[in-house]
Structure I
Amino acid sequence: MMTSIQPILLVTEDAACRESFTRALRAEGWQVLHSKPGRPAVQALQANNLGLIVLHFGVSNTAGEPVATLEALTDFDPLLPVLLVCDRRDVINYRTALMADMVMRTPVRGEELAEAAYTLLSETLRERMHRKSADLAALA
């Protein structure tokens, strides 16, 4: 079981996703904070010393709001890792993929989410950049 000193911020409007992701992350020993997209997510980032942000692009989100939230979060702290979880059918453009440190497609099992969180929380900035460049090359 992994214990993170810094909490994980889960940003979603989807209650089922919030419950499922929170349960999976807490089972691994992480503290999980919650926020809705937009200004509340940025305020939560400003108020807490976070280790990771999990941003869920849910179907209930207002068009464009998840991308605007991602932009605002990365503008505030460009080095904080962001795990983007989106629907398998969503088209993620290169710019959005570049802002996120890892992209996962639903359905996401709890073990997969915990493994992704562990990867992002344990890798160095250099390791993250190498992994991201390989992931982005696969998009081209």
Structure II
Amino acid sequence: MINNDQALKSALAGLSIAQQRELGAQFIDSVISLNPDPLIEQALKMARNKMHSTSDFNELYKRIKSLSVQTYTSCGNDADWPAQAAHFVASAAKACMTPQEQLGNKNNLAWKCAMQTRMAKNCQMIESDEALVDNEAQKQYVITNDYL
């Protein structure tokens, strides 16, 4: 039973890259409304689909990486919380789509997705000036427990 970050990170590290992509996509589903760019949805579909060409995957990764850079430069204003949330969602999608050959020895891409989506949720909470936003970490524990 996963109920803390140490257990989550350990469980995610034990998954295959394909499983991490599936779980990372589920984490991103929780915050996708914070970046409505249709490219995010395309990335999630491909992350869940094991039957895709390497060239299609790599091309979409490049587009997602570009979106991540674009949203990073758009969120330069410290108080533009929605823009920063959009950037973190794009960064989570980029992590989810990172080609296996680029992962190196740090291959826990689902953990990266988890952290980026939490940052997006934090931006939403700050923007709304309410502490009522669902606890993203707790959601991720439930999603992972259900997946496993």
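Using Cα extents along the principal axes in Å as the calculated read-out, with 36, 34, 29 as its value, let me know the right label among I, II.
Of the structures listed, the value fits I.
Of the structures labelled I, II, which one yields 25.8 when mean count of other Cβ atoms within 10 Å over residues 110-117 is computed from its coordinates?
It must be structure II, since only it matches.
Could you tell me which structure in I, II was used to calculate helix-only ellipticity at 222 nm (-39500 (n - 2.57) for each DSSP H run of 4 or more, over all residues; to 500) as -22500?
Numbers: I: -15000; II: -22500.
Going through each structure in turn, the value belongs to II.
Suppose relative contact order in percent (Cα under 8 Å, 6 or more apart) works out to 34; of I, II, which structure was it derived from? It would help to have the intermediate numbers written out before the result.
On the way: I: 23; II: 34.
It traces back to II.
With distance in nm of label points 7 Å out along Cα→Cβ at positions 54 and 70 computed per structure, which member of I, II shows the largest figure?
Answer by largest value of distance in nm of label points 7 Å out along Cα→Cβ at positions 54 and 70: II.
Quick note: the coordinates plus some simple rules give every number you see, no bench work behind them. Owing to the predicted nature of the structure, the values given are computational and were not obtained by experimental measurement. Cβ atoms are built from the backbone, for glycine too; each structure is taken alone.
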